[in-house]
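Each in structure tokens, the structures are laid out below.
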Structure 1
Amino acid sequence: MTPRARLITHPSGERYRTPLLVPSFSSKGFAPRKDGGSEVSELYEIATEYLYESQLVSAFDLHYGLLPKPASQLTQVTILDSGGYETSSYEDLSAITYEPPKRAVWTAEMHKAEVAAWPSHIAAIIVSFDSPDRRVSLGKQIEEGLELRRLCADQQLALLIKPETDDQKYVQVDNVESLASDLKPFDVIGFTEKELGATTLDRMVSLARIRQTLDKGGVDAPIHVFGCLDPITIPLFFIAGAEIFDGLSWMRYGFAESVAMYRFNVGALQVGIDRRDDYIRVRILQSNVEYLRDLGNRLTRFAVASDFSKLGEFHQLFQDSAELLAVRLKEV
């Protein structure tokens, strides 16, 4: 595989670069407030002061007022997520505790209403609808995703590909390969991390196979891995062909020493043990945004130079993993 770093022009004229490491916001996993709101809205207000390149917000949270609806463009591009995460029992791999899904109603029509209401002057990537209550064939997922195009002709469109039947835990890569040519109308092709395979290596193999198939079929869209935003996994999936990454781990952990750590340990290392917990939390948010920006730059240098040392402290792990990936791909 040849990792890629590139400049993408949005229909609005705004431009953003891959690899794109996207800080995400979701009401899932954060405490509700007495007024019916969510703790995440407070964190959002703090964190947006530090964001520049990208952010992800959920259409579900916008609909129910758990996050403020955008009035101006805060970042180069915003990903408007499907709402499926908030209403499902799915937890990404960085989750600390299990939270039951939201009981509020969430339908394709409600999702379309949020898409239609998105301000045209704010550059966005619109993610196709996802619901935990239904599984449909990949062909149907593509068909339903394309129905959003008329609602967001001035935005980019991402297809989130899911397992197709109730008994499937993982995306059917063979089906993605057979329908690759039908993916051309989409600007981004997405997958959740856990649904790509049972191990990190399995997920890398799936990503590499899909990227190779897309390239052969003339589909230039970047691959987005949802629920993946940590210092180790991002480089591994970047090596395998993914270019866009998002997740909530940047609000759950502190990024330091090239790993994700318990945030108050990072606070002790970075600002000392005599600071208030709320101060440390704010500092960690700011520090993590800067860390992600630096990691993105390291990935770009690696893509340009094909030099694993550009990936920093754990470059040997990444090089060994790339070699193992190459072996596994020959066996598929």
Structure 2
Amino acid sequence: MVPEATFTSYYGRAIVKPSPWEADIPAYLFAGGLAAGSSLIAAGADLTGRPTLRRSGRLGAIAALSFSMVALVHDLGKPSRFLNMLRVAKLTSPMSVGTWILSIYGPFAGAAAGAEVVRMLPARYRVGPLRLAAYVDRPAGVLAALFAPPVAAYTAVLLADTATPSWHAAYKELPFVFVGSAAAASAGLGLVTSPLEETGPVRRMALGGAVAELLMEHRMEQSMGITAEPLHQGKAGRLMRAAKALTLAGAAGSLLAGRSRTVAVLSGTALLAGSACTRFGVFEAGQASARDPKYTVVPQRERLERDAPVRFEG
């Protein structure tokens, strides 16, 4: 019998080349999710008469979206590369679809934020073209909220569509992890920036988003097999452990945040930090999995053994 060959790679080189992305990309992933969740909160606050929560959601959404776009353009190298992606619409490309989603969501989020700024001006300055802000205020906010869920989820599809082992293996659950994380982070921002009497919905959103993120992350790790190892090792492991601790602390604090402004701020800050750590941890785990050929070869062998036809000897 010939012993089974051990996996290796040519001169110890990685089989899958790690992505050239740097810290710009996980920052972009986090800020995009924060913007999307904030637009949802702002629309709900507008419809239920919570003016401070509406304001913080709209302004938080446009600030996060602006930061996200700056990080993305910095990674691309120049703004024209983003604009060039709008020359075609390719439904089989997560990057193309994501570019169009951002391009549709951005103007509505910007219009809602602009209307909010106009609303903050003294009445004597709201003249001429600025009077139109009253007509676009609520419609823009609602339309931004309608496009917010795809903004929060598509970045996970973008990662999972690559050949990077730990990202690709998480394709089923990663969008749910990112959406839950975005909900927790945006609710955390609402807790930090709004008075206690307006934060009832975001406290529930914080708890729900944190629970969804942690449960789907646990399920994701179980389904990933050996490619889940990088999530527990090195820099990625430290980030993911910090993310879980911060998210749990923020979720627990949200239960008491209705009684104390200090608790609300602390729990909101923990949720924001936990969401950022999740994005950076997932990013670092993917990069680590690409550098080690084990995470490419072992899953391939497992798939071959699982799909091999059964032989009957007689």
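Could you figure out which one of 1, 2 the value 2.1 for distance in nm of label points 7 Å out along Cα→Cβ at positions 48 and 216 was computed from? Mind showing how you got there, number by number?
On the way: 1: 4.5; 2: 2.1.
Clearly, the read-out refers to 2.
When mean count of other Cβ atoms within 10 Å over residues 80-87 is calculated, the result is 25.4; to which of the structures 1, 2 does this value belong? Don't skip to the answer; put the middle values down first.
Numbers: 1: 25.4; 2: 12.1.
That value comes from structure 1.
If Cα extents along the principal axes in Å comes out at 89, 49, 39 when worked out from the coordinates, which of 1, 2 was used? Write down the numbers at each step before the final one.
Values: 1: 56, 48, 41; 2: 89, 49, 39.
Source structure for this number: 2.
If volume of the Cα convex hull per residue in Å³, for residues 56-231 alone is calculated from each of 1, 2, which structure is the one that comes out at 145? Please list the in-between numbers first.
On the way: 1: 129; 2: 145.
This value belongs to structure 2.
Output the label of whichever structure in 1, 2 has the greatest value of distance in nm of label points 7 Å out along Cα→Cβ at positions 192 and 264. Display every interim value, and only then the final one.
On the way: 1: 3.0; 2: 1.5.
Largest calculated value belongs to 1.
Given a computed value of -25000 for helix-only ellipticity at 222 nm (-39500 (n - 2.57) for each DSSP H run of 4 or more, over all residues; to 500), which structure among 1, 2 does it belong to? Before the final figure, lay out each step's value.
Numbers: 1: -11000; 2: -25000.
Matching structure: 2.
For structures 1, 2, which has the highest computed value of relative contact order in percent (Cα under 8 Å, 6 or more apart)? Spell out each step's value before the answer.
Details: 1: 18; 2: 23.
Max of relative contact order in percent (Cα under 8 Å, 6 or more apart): 2.
Ranked by mean count of other Cβ atoms within 10 Å over residues 72-79, which of 1, 2 sits at the highest value?
On the way: 1: 18.4; 2: 14.5.
The structure with the largest value is 1.
Of the structures labelled 1, 2, one was used to calculate mean count of other Cβ atoms within 10 Å over residues 176-183, giving 16.6. Name it. Display every interim value, and only then the final one.
Working: 1: 16.6; 2: 26.8.
Here the read-out was taken from 1.
Coordinate-derived values only; no laboratory data. No experiment lies behind these values; they were computed from the predicted model shown. Cβ atoms are built from the backbone, for glycine too; each structure is taken alone.
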